[in-house]
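Only the coordinates and a few stated rules stand behind these numbers; no lab work does. Please read all numbers here as calculations on a predicted model, not as lab measurements. Cβ atoms are built from the backbone, for glycine too; each structure is taken alone.
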Structure P
Amino acid sequence: MGEKVRILHIEKSWNGHGPNYPRNMGVRIAKGDYLCFLDDDDEWIDENHLSVAYETLKQSKADVYFTNQKVYFNNECTFQQIWLAKLDSKIDKSTKTLINGAYPVTINELLSVDGFCHLNTSIVKKELFFEINGFDEHIPYEEDRAFYYRVIDAAKLIFHFPKETSRHNVPDATKQSNVSTSVLKLERMLSRLSFLNYGIVQRKNEKIRDLLKKHRMYTLKAISEELYQSGDYRTASHYANEALIVGFNVKWLLFTSWLFFRAIFENKEKK
């Protein structure tokens, strides 16, 4: 491996470090101007990916470079229309300056698709990475989504290359050996709620904040429904009420009201 690869040994932690700690550690010793990320269970499938990205970034001086990826579950290609897969069809490239097939995109264009760019297909200028203080090491799940919104909020120039350059292997939910499946569903949603709350306050772009608010409402509803299924009506009522304040509709009002009275009844039963 010589000088091209350096293996770092991370000191043990009682509860583990989470995925963002080693990523930040790697960035601290990185010598290049741009950072590429690749999870250990995924792979780059385009042998020209890094060379094309290098030439494009050299000419454009962009802060960020996004591509697409193929998604596999149990070795079968599936879920083709997620992340930024639909973005290219929404772009009028006659108004864009293309470099090696890549072109600049705005925040509004990125937010026009219901997805985000996965880390495997993200290249970020190291200077920008340090500007946003790297990865948040307190986020145990969906840290890539949180990082994406922070990156596009701070970047001055973003380029998108619509080719599939990576293979992402979806974790098997029946196994507990990866981050995505080892965290309980409720814990995942609470983690998501935490970074959404923080993002709503910290992001500068109004459209990003609006999107985070919408996701916050969906997350509050999901937490409430999960707690309802577990029989914790009182806590479910609390989160249902928060979701109702964020996004009112009659159906959710009825559910929230039912939970409220069910929680009162439950409290009386305990007494």
Structure Q
Amino acid sequence: MAARTPPITQPLSDDEIERYARHIVLPEIGGPGQQRLKRARVLVIGAGGLGAPVLAYLAAAGVGTIGIVDDDTVSLSNLQRQVIHDTSTVGTAKTESAAAALKRLNPNVAVELHGVRLTAENATALVTAYDLTVDGSDNFETRYLVADACEAAGRPLVHAAVGRFDGSITVLMPHEKDAGGRPFPSYRDLFPEPPPPGLVPSCAEAGVLGALTGVIGTLQAMETIKLIAGIGEPLVGRLLLYDALGARFDTVRYRRRD
């Protein structure tokens, strides 16, 4: 596991003020919001289809420290959707390939590499080292692990999933309460149990449209930036569904189970 980078506290440099000028002129973000982005520590689970746009847009936005969890290497079949990698990085660890791309994009960002698979033994230590987590994993075991770890640690989680031509995204903050004092729902309130093995085919089995992961991953980055900057209404208690073939978004509300 990579050593933790100390929190970034120094003011924005002249280069950063120019780089983030289009953020800073937004009243909702401004200088204070950009400072919050610079101080933030975000953990991204997976440097694949969802993780690629998440990582790119968080780095471009000026998130100060980004942790990447992935134990896989880049393969040629990844490149149809995992746009943070390229042909020259085939065979390279995804964490290293992604880190190099982020440094080219924004050298101000500190990148921490965790070339491991998320497990019950390391999940808590990983998520507690960061302010919030973005889940770009592609299997139910990891999704439940990271959701449970974030809930126990009191860390927000931006969750998403994709398959074929459809995607979904939500924000989980079960450690906090709504205006009425009721705890926000957890991942297990939305999906009480994982489906039986083999019921939901993997992307390798069923396929996935590459651009779909860009749509959903970018939405994850947007929700993450909103949480850090304290703006807008995050997708807490709402599951946003996207049908790519129908070009349609729908929202399903869900709540804490009694």
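Can you tell which of P, Q yields 136 when volume of the Cα convex hull per residue in Å³ is derived from it? Before the final figure, lay out the partial values.
Values: P: 168; Q: 136.
For volume of the Cα convex hull per residue in Å³, the value 136 is produced by structure Q.
Out of P, Q, which has the highest value for distance in nm of label points 7 Å out along Cα→Cβ at positions 42 and 66? Working shown, then result.
Values: P: 1.3; Q: 0.7.
Evaluating distance in nm of label points 7 Å out along Cα→Cβ at positions 42 and 66 on every structure, the highest lands on P.
With distance in nm of label points 7 Å out along Cα→Cβ at positions 18 and 234 computed per structure, which member of P, Q shows the largest figure? All intermediate terms of the calculation are to be shown ahead of the outcome.
On the way: P: 2.9; Q: 3.4.
Sorting by distance in nm of label points 7 Å out along Cα→Cβ at positions 18 and 234 in descending order puts Q first.
Which one of P, Q has helix-only ellipticity at 222 nm (-39500 (n - 2.57) for each DSSP H run of 4 or more, over all residues; to 500), as calculated from the coordinates, equal to -10000? The partial results should precede the final answer.
Details: P: -14500; Q: -10000.
So the calculation was done on Q.
By the measure distance in nm of label points 7 Å out along Cα→Cβ at positions 154 and 250, tell me the structure among P, Q with the highest figure. The partial results should precede the final answer.
Values: P: 4.6; Q: 3.8.
When distance in nm of label points 7 Å out along Cα→Cβ at positions 154 and 250 is computed for each of P, Q, structure P gives the biggest number.
Name the one structure among P, Q that distance in nm of label points 7 Å out along Cα→Cβ at positions 10 and 50 of 2.1 was derived from.
Details: P: 2.1; Q: 3.5.
The value was obtained from structure P.
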